[in-house]
Structure P
Amino acid sequence: MDPYWITLEGGYMVALETTITPELAREGLARELVHRIQDMRKKAGFEITDRIHTYYQGPSSVDEVMSAFSGYIMQETLSEQLVPGEATEGAYHDTQSVDGMEVVLGVRQV
């Protein structure tokens, strides 16, 4: 597959490299995890300003992303903590398929 996308319009040519690097893949996974956590906040009935603790279980790539992008994930989801492992009692949790991986996420209001 050609790693470039090229178009010509109005006398201008644009070429974009379309190769997904490992870093771009990790960033994409971080954004998808944020989306899933935000959806869980909504399903749990949390207010938009509620602070939470987020729990997660999954393959090592999920652990790596949660660690590498912790600041971003915490800021976007209003998480005070990202906790590896099983959610505590009373937390809203769900098993999801994220990029073909089974990931268990949990959210609990602080």
Structure Q
Amino acid sequence: MTEDELVAFALGLPEAAEASHFGTRDFRVRGKIFLALPSREFGVIKLTPDQQRLTLETAAGTVTAVPGGWGLRGWTRVHFLEAGDDVVRHLVRRAWTNVAPKALREKEP
């Protein structure tokens, strides 16, 4: 998946908006970050620690935990250029779900 495709997908999620956090491009839903693009090689998504553990097992080679404390909280790097489009879409949607309010998640098909 290209960066442009990733951005288009992220912005296509309900109420997703692009913003910036300390100069890093990010994507939010109602002010909460679900995806950041600190590099042209990977994005960073917000997973729970349990979701991260499962993802590291099932998508090895295309995802890595963010180093340090953020990674312990579930923040995960997705190497979107190498990962399959379906994997990237699934993970970004999961990250969106993790921060979106319940009422908004219930509207999602």
Structure R
Amino acid sequence: MEYNVNGEVVKIQEGEGIFINTRQLHYNYSQSKKDCRYLCVLVHPMLLCTSPLVEQDYVAPLLTNHAYPYQALRSDSVWGQKICRNLKKIDECRDNPLLIQAAFF
């Protein structure tokens, strides 16, 4: 599938993902018009603010960085694979905010 983020097209393969920063114009589609299954995890930034220090040092700088509209999570990247696995865990525990926070951190 493809993701359009602020006019830039990013191709996402099976097993990959994309993190889209807040307030970015984005949408997904299939250029080949084939059906595609995907997991979409929408997280309010405040869920990640477990303390003022975490918010100040990690969350706020990311949210206000206009030069960082997205991050592709590629299958050839160890950390990208790890993030995709954690997103699947988040989906499995979507009714438990503490487990969601644990998967993010």
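Computed from the coordinates by the stated procedures, all read-outs in this text should not be read as laboratory data. Values in this document were obtained by computation on a predicted structure and should not be read as measured data. Cβ atoms are built from the backbone, for glycine too; each structure is taken alone.
In this comparison of P, Q, R, the computed figure 1.1 for distance in nm of label points 7 Å out along Cα→Cβ at positions 13 and 93 is attributed to Q. Source structure of the calculated read-out (P(r) over Cα pairs in 10 Å bins from 0, in percent, 14, 41, 21, 13, 9, 2, 0) within P, Q, R: P.
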